[in-house]
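Once you scroll down, you'll see the structures, which are given as structure tokens.
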Structure 1
Amino acid sequence: MKSYFLNLITDSSFIGALLGAVITGLIAIYVMNRTNVNNRKQDKKKALNEFLKESYFLLYSVEGLIKHTNAYVKYQKEEEAIKRADTGPDPNSELVDIRHAKRLNEADIAGFLSKIKNVDKNSFTRDTFDIYLEILSVTEGQVEYFWKRSLEINVGGVGDILEEAIKELIALKNTLEQKHKEKEKEYSSL
């Protein structure tokens, strides 16, 4: 047995075949490892790309909601001020114009509320999902609720409540923008 191994080790064709097999195996392992690293990198880049698209869409929707709710609040406050000051029985033409301007913003507000609710939440990271939930809470619990109430019945003070909701949305939007910028840097570094 000892002489068999000694003959095997001294045989140059065996040594060449053994070295060839070891080198081929090492190259195969290296290629497989690089492929796995590249696949993980591509998967991460794809997930980041989805995140960036959805977070940008959410930012766009929140900015639109803020813009149109701000305009609505301005008209709401003007309407409330005119109603307090107007004691005459004649219809006020300024009030008609304000109501018309409010109606123009209503479709936009409804559209942006719908867009915010329909964002693909699966592409968000955990911390961004928390921000999204806060945005959703403000939009549904404050903006949508009081906006709809101001449409259905004549409720005073809605403008002030909506202004507070807008301030909260601006703060959440700024936080979301920071997360978006961080992920953009991470995406560009890949």
Structure 2
Amino acid sequence: MQETCSKTVRNNNVNKNGLPKTGEKHAITPFVNVNFTISELAKCTGAQVQYLQLLDFSLPFDVTCNGYFSMETVWNEYEIVVDGQAEKLLFDKLSVYISHLNGDMNEVNHGVVTGGRCAGDTFFMSMAYVADDQEGCAGGKGVSSLTLRAFEARLTGPKCGPTTCTMESGHIHFDPPIHNN
């Protein structure tokens, strides 16, 4: 008879759902503070929301070639377009999970809308950005720009749901570029 040994390993860096704990920051390559400029446009179907957008928004932001971090933030930069009019999609607490691999970036956001016509509805968004220079951080130039390759956002709830938004376009620019060192 062969004995087996099982051991439960508890990772203290993840929450009960297996996601990184909010506020955790882990890098294989160093985080660098860059001027981060982002534009995203998504076409929406389902309820009254026609578009979800974040247009030419810039902020100082820490990024890495390889690693992940999570945070909770007040976020008031996304807009929805209803009947041709843009209005802010407001969050008192938006949970953000970002992972980087060779400069490519995957991001998941979720939270409850706290202001505007969609207040009380739940928001979920998942995005995948790919470095424009296919050598990524391993190349000599590093990564200065990313293009959105996959995107889906959902609003669920009685006010703006169900709404599903899919990618029209998206781009990120880093200044200065990020490198593996």
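Please compute relative contact order in percent (Cα under 8 Å, 6 or more apart) for structures 1, 2 and give me the label with the greatest value.
Sorting by relative contact order in percent (Cα under 8 Å, 6 or more apart) in descending order puts 1 first.
Given structures 1, 2, which gives the highest value for distance in nm of label points 7 Å out along Cα→Cβ at positions 25 and 57?
Details: 1: 5.0; 2: 1.9.
Largest value of distance in nm of label points 7 Å out along Cα→Cβ at positions 25 and 57: 1.
Give the label, chosen from 1, 2, of the structure having the highest value of Kirkwood radius over Cα pairs in Å. Let's see the in-between values first.
Details: 1: 21.3; 2: 17.6.
Max of Kirkwood radius over Cα pairs in Å: 1.
Match the computed value -30500 of helix-only ellipticity at 222 nm (-39500 (n - 2.57) for each DSSP H run of 4 or more, over all residues; to 500) to one of the structures 1, 2, and report its label.
On the way: 1: -30500; 2: 0.
Structure 1 accounts for this read-out.
For which of the structures 1, 2 does the calculation of distance in nm of label points 7 Å out along Cα→Cβ at positions 65 and 81 return 2.8? Let's see the in-between values first.
Working: 1: 2.8; 2: 3.8.
Clearly, the read-out refers to 1.
Comparing 1, 2, where is distance in nm of label points 7 Å out along Cα→Cβ at positions 73 and 169 highest? Please list the in-between numbers first.
Values: 1: 0.9; 2: 2.3.
Structure 2 gives the largest value of distance in nm of label points 7 Å out along Cα→Cβ at positions 73 and 169 among 1, 2.
Every read-out reported here was derived from the displayed coordinates using simple, explicitly stated rules and does not represent laboratory data. The model shown is predicted, which means the values in this text are computed figures rather than measured ones. Cβ atoms are built from the backbone, for glycine too; each structure is taken alone.
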